[in-house]
Structure I
Amino acid sequence: MQNDSQEGRLSELTPIEPPKPVRGMPFGWFWPMASGAAIALVLRIVFSSAPGNPYSAMLGSFVYFVPAVCGAVTVYMAERIERRSWGYYIWAPWVATSLFVGGTLLVFIEGLICAIVIVPLFATMGSVGGLAMGIVCRITNWPKQAVYSFAMLPLVLGAIEPQLPNPDRYSDTSRTLFIAAPPERVWHELNAAYDIRPEEVGDAWAYRIGVPMPVSGVTVDTPEGRVRQVQWQKNVHFEEVITEWQPNRLLKWRFRFSPDSFPAGALDDHVMIGGQYFDLRDATYTLTPRDGGTELRVAVSWRMSTSFNWYADRVMHLMLADASQNILRFYKARAEATATAAAR
């Protein structure tokens, strides 16, 4: 009896024989990837809760494990047809996760902004899941049980994770540009940016992927002090409360958002600025006189609060650094144009 038991346990760990190829299925190469994408899409529908609740799409249990499930299911279904290469375990999940993200766009679950910035991370996690399932298929006789376990993991963790606090990460970026105009002219443009046209700012990466473009930014006097009132496209509006005011030298404000600052559909609803996961904190413009003009420096700071800050913060740094450089070019063009016109 003991020998029979030992032989049974050994048989479970014996590498399985490669499945015999199954030919004749139309588009057989595609179905494993489509299956992985479909399972991930179902899980995305499950993870549709509001921020802070179980099964929110901003949870690490979704961001890390759902694309891994996508990759694992892809490889499992492919291995049922025939033995695949190690390279397949890596690249096939890339296709599957791309199909998954495309599917979320088609059914309007996900917005374009999040879809674009998350694809690299999803592809990486998909490959991790694909490699793990490939190993299971090669060295064990229980790939079906393994793929079921993969699929259950995000569901279990998605119910638990909201009870754990997200770490806060504070970051900043700065950019500098020379403007061939006096500080007085640059200062005026900073406080009276009217009628901003899309062609003046549209080169920024953030605007290319769907972030609404600025329309105006105007400083006004209010009972509480100076406030810069900002309008973006899609009826986005918010305030920049000025905390430091040194005419022609320094301008600093803190961002203030209200519940109606971002109408539905203006941004991806689960990553609202000023929300639980992300917030813009303050911005500082420093004007330094130089020969023939002004050196304008902008510094922006923000907070990121997710379980994947290491990735989200890098994406935000790239986007805000690019947007900062873009807005400096906007002020440069306007200040130099008005300075030239005044000199005529």
Structure II
Amino acid sequence: MTVGERHEPVRGAALPDKAPPAEVTATGLGPWPGEDPLEAARIIRGELGSPHLPFLAELPARGVGSDALGRTASLLEELAVDVQPYGWRLVDRPGKDFRRAASALSTDINVLADVAGAEDASAEEIKLQLVGPLTLAAGLHLHNGERALLDYGARRDLTASLAAGVGGYLARVSAAVPGARLVVQLDEPDVAAVLAGTIPTASGYRTLRAVAASEARESWRLVMDALRAAGAAEVVVSVPEVEAPFDQILHAGADGIAVPLKALTSRQWEQLAGAVEAGKRVWAGALDVAAGQLPKVADCVESVWRPWRQLGLPASSLASLRVTPSAGLAGHSPAQATAVLGRLTQVADGLNQVALG
């Protein structure tokens, strides 16, 4: 890959009003194997102790309501959902599916409190994951079976409902881990298709109209403002690398972007470099977990450092990075997922050695 040497800073971005990160750290993306929240919490917090970033695991193997979409939908204020053969649907009143999702999340928070409370030295941070407003609208369905994305009013109501519902969630997590810095990851896996107008209708014969970039920015801004008002110290948007709208996300006020590195274009690297220079964070999906065997630490370090160096970024700015897997770990065994977290901390150590020269 050839990367240009010059890049433009993010327009309108301001330097954060907090001290810059001191070192490269590691975290996971949220999805985790198995059905036991206690085992998941112990492993994650054991592998990702300070200075790394432990996270509240999502356990989709538990079934309905433990998937990312159902988990986020259970937080909606004055809106409810149930499960139909085609997926989650907005309904007038909460039913068993909604209650199951809410109950699973409450269990996870209670387990987190128990595990954190038993630690000799608790981690200084905790990360939560939420489905972002664009992917939420693409994933939830109206009464007629069409996606909520079809209707502007439905999109607006969903965003407002999500913004209203996140405060209680963050308050419960904050009570479970008193004093921990709250970090939130907004997952937008469908963002490129939503903005390009390639999400299919229920019939499959047409596609839904593209959502305007200005509406997307406003939706993100509303949710991020609500998260910060509820105590989030850092909000990062996680996207796939293909046609990821980095500039739109950063202009909406995100503190950073989480993205897999493997297929990034030169232009995307330049955009990320501009973000780093503007004081934003990059969560680099530097550890490819698609292959059967984990990549070597040196190869992962080089996959970051080579384009970093080619862009003219100083080694000291590597501290703006968190390293992550390229994808969630729900499809792995618990032993494999644990090994991934261990390898991530090794990659972070390797990058810190580069930063120190």
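Quick note: the coordinates plus some simple rules give every number you see, no bench work behind them. Just so it is clear, the structure is predicted and the values come from calculations on it, not from any experiment. Cβ atoms are built from the backbone, for glycine too; each structure is taken alone.
Here are a few things to note about the model shown:
- FRET efficiency 1/(1 + (r/R0)^6) of positions 145 and 209 (r between Cβ atoms, R0 = 25 Å, to 0.05) derived as 0.90 - corresponding label from I, II: II
- Taking mean count of other Cβ atoms within 10 Å over residues 49-56 as the criterion, the largest value within structures I, II is that of II.
- When relative contact order in percent (Cα under 8 Å, 6 or more apart) is computed across structures I, II, the figure 24 traces back to II.
- If helix-only ellipticity at 222 nm (-39500 (n - 2.57) for each DSSP H run of 4 or more, over all residues; to 500) is computed and equals -13500, the structure in I, II: II
- For the set I, II, ranking by FRET efficiency 1/(1 + (r/R0)^6) of positions 73 and 177 (r between Cβ atoms, R0 = 30 Å, to 0.05) places II highest.
- At a computed 17.1 (mean projected area of the Cα convex hull in nm²), which of I, II: II
- Among candidates I, II, the computation of distance in nm of label points 7 Å out along Cα→Cβ at positions 129 and 289 that gave 6.2 used structure I.
- Parent structure of the calculated result 2.2, given that distance in nm of label points 7 Å out along Cα→Cβ at positions 121 and 329 is the read-out and I, II the choices: II
- Among I, II, which structure scores highest (criterion: mean count of other Cβ atoms within 10 Å over residues 65-72): I
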